1. P, Q: which one has helix-only ellipticity at 222 nm (-39500 (n - 2.57) for each DSSP H run of 4 or more, over all residues; to 500), as calculated, at -9000?
2. Rank structures P, Q by FRET efficiency 1/(1 + (r/R0)^6) of positions 16 and 104 (r between Cβ atoms, R0 = 25 Å, to 0.05) and report only the one at the top, that is, the highest.
3. On relative contact order in percent (Cα under 8 Å, 6 or more apart), which of the structures labelled P, Q is highest?
Structure P
Amino acid sequence: MVERQAGIVVMGDTVTVVDAEVPQDANQPITIVADTSWTLQAGERSAAYDILFKRCANFLRENGLKRVVVKASSTTRSPASLAHLESAELRGVVIAAAASVVQVKTVPKSQISRHYGDRKVDEYLKDDSFWAAQTIGGKLRKTSREAAMMIIAARD
């Protein structure tokens, strides 16, 4: 049995979404169904948030996804910049939109590095052989590997 899941990473004004079929057997690779990015529209942020909220909720509903794993916010040693805060706002919009449709789990990158495998996340992201073994199906852009990693690392 497989379950449709999405991994989502928000960076700046861009939302990267990987839609995959995830087998119950964690030793089986995930099948990439779609790899897409959504960009926040220019103009008034509140109106753009509303549009992106609806786009996310509709995408999840229309494609029959059952679970979403979102890369959680992380702290930095430097003071938060406006860009960092706006990215966090957008992440909140995406989490709320997803939660209105499906089960949502937020996972910090640091948690994956501590609990998944024996390497740091960034090392997995660069490893082409890891991705060849962990994914099949549609094409996965290298810039989307982090979103796919959210799905892989959160498997039960």
Structure Q
Amino acid sequence: MKTINFYRQMRVDGGKRTGIEIDGETVLGRFERTTKPEDAALLWFVDIRCSGGNLPNEAEAAREWLLNKSLLIQDGMRDLANKLRAGIDFSAPIEQPIPNAEKGTHIKIFCSAARRPEALAIAKALDEISSHWKEFLNKLEVLEPVVR
């Protein structure tokens, strides 16, 4: 079964990483740097994990597929954000299926936070991603595969 994963992560140093993976390999990505000393530990993450037999297997096709699912995914993130206004328990990730995906395709939101302050603000992260969904997708750059 093919997988596509959109992710957005906040690091301790304030950097934010956004990307798309196909079958576990990052094919599109973007990193927003800060001026703080580098610390790659994550404060929180949000993943939109998709699986199914008819998902695209190329970077630009995956971006287009996710753009075509924008309303469905944005609604799912807003719904989850509304459920998490008081925050989450930072000991385990939250998993929320997005209903009404096309037949044979499953879409789920996963999110987690490393510390209590970020866990209390996870709804804000979901709202930000939902509000800027298309912008985040369109700013991703194609990444060249690592040759070994």
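1. For helix-only ellipticity at 222 nm (-39500 (n - 2.57) for each DSSP H run of 4 or more, over all residues; to 500), the value -9000 is produced by structure Q.
2. Going through P, Q one by one, FRET efficiency 1/(1 + (r/R0)^6) of positions 16 and 104 (r between Cβ atoms, R0 = 25 Å, to 0.05) is largest in P.
3. Largest value of relative contact order in percent (Cα under 8 Å, 6 or more apart): P.
None of the figures in this text is laboratory data; all of them are computed from the coordinates on show. These numbers were taken from a predicted model, which means no experiment stands behind them. Cβ atoms are built from the backbone, for glycine too; each structure is taken alone.
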